[in-house]
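Enquirer: Read through the structures below before going on.
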Structure P
Amino acid sequence: MRLTIFALTFATVFSAGAVHAATTPTQEQIQAAVDAGVAKTRSSMPIAVKVTSLSGCLPSPEVKEETVCLVGMSAGMRDGFMVLPLRQDAGVWVGVERKDAQFPGPSTAEAMALLRAWAREEMARDPEAAKDKQMQEAATTMQIKSLANCEVQRKTGHLACDTVLSTPSQSGDIKAEFSYAFENGAWRYVPRK
């Protein structure tokens, strides 16, 4: 995620709030941690910060003891999605100050399965799509070789990843950007529009 004023505000606010222990934090527990962080800043111009949605939480790919949560946030007139890192301290969740926390994307095998499932659904729904060679390859022979540089898109909460593909019909690798949504603990492929 690119460093923005929005991200800086929340990284500062979310420096250390304790919440009740659980397997992963709930939206209410994250909000309590954010509220505690706002209270600790003791700003003369308090900002109303609200956790508006929780897409989900996963183990941090960067710090073994941390969990990262993909959340929708609202601060004054600035709304968007961001990744908030948390850790447990003495059995309670504590916010961690880190401006550029990463949210782990799907594995290449998961991404491949998601792409194939989406292509098959599209082909079943639309007879014209079923005739398209690229759609047929996406459903059967296209391979996702790697996903890299995945970033959470502030406006949508989707994870956009640099993707390297290969197909039997083309020599050499194909580079593209694929997007994924994390919903209810599972990934979903998000086609370009």
Structure Q
Amino acid sequence: MIDLSWRLATKADRSLLQGFTCTEPAPRQKNKRPLPHPSPWELDVQKWFRGGDAIADAHIDSVHDGRLLLCFAGGDLVACASHARLKNPSIETPLRRMLEFDGPIRSLKAIAISVTYRKKGGELADRVMEYSLEDMMERESYASTIVISRIDRRNLASEYFAQRNQFELLDDLPEPDQLRNWFTVLEADEDGAQF
């Protein structure tokens, strides 16, 4: 098992994140021009972390308990995860109504695994998800918390990852940009979080 350490990102981590790679580069033509990326959703997530938007979003979302978590193995950045309490009435209100839920709703914005650790059975990804969900539960004082996440419908690996971690498809909130909503309910007990 990989020995992991975690910490919150700060503005000083911008240069560290600029070197974070969670997808392979686009293939190139013989003339060296890039072809379209085979997994544009992965490229979007990598740009979000690398470009400083993830740090900026965590700062903006700090009023909603936004957090950007960095995961290290052997001193190397191997994963990132971002989440915040949902405070978007256009999503939150119908979601509450549909699920008949009045507790906190958190948004799992993104999880990214370094290319060095990808396609190795999902152990690191599952541990990053577990840590992220535990971090969310520690931030809430309610017995139940709903976590919602949006996944590109073409990203079958992430949909399988979500299902493996007890997320269910919430298809009653269609999105025009090919993102589908997934959710799970976290339950706390006296010993901590149960998912």
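None of the figures in this text is laboratory data; all of them are computed from the coordinates on show. Since the model is a prediction, treat every value here as computed from it, not as a measurement. Cβ atoms are built from the backbone, for glycine too; each structure is taken alone.
Enquirer: From P, Q, which structure was distance in nm of label points 7 Å out along Cα→Cβ at positions 53 and 157 = 2.0 calculated on? Mind showing how you got there, number by number?
Expert: Values: P: 0.4; Q: 2.0.
Going through each structure in turn, the value belongs to Q.
Enquirer: Still on this structure, I have one more. Can you say which of P, Q returns 6.9 when mean projected area of the Cα convex hull in nm², for residues 37-108 alone is computed? Display every interim value, and only then the final one.
Expert: Details: P: 6.0; Q: 6.9.
Source structure for this number: Q.
Enquirer: Here volume of the Cα convex hull per residue in Å³ has been calculated and equals 122, so which of P, Q was it run on?
Expert: Working: P: 122; Q: 136.
It must be structure P, since only it matches.
Enquirer: For which of the structures P, Q does the calculation of distance in nm of label points 7 Å out along Cα→Cβ at positions 85 and 101 return 1.5?
Expert: Working: P: 0.8; Q: 1.5.
The read-out was computed on structure Q.
Enquirer: Work out which structure the value 1.46 belongs to, where Cα Rg over 2.2 N^0.38 Å, for residues 77-132 alone was derived from one of P, Q.
Expert: Working: P: 1.93; Q: 1.46.
Attributed to the structure labelled Q.
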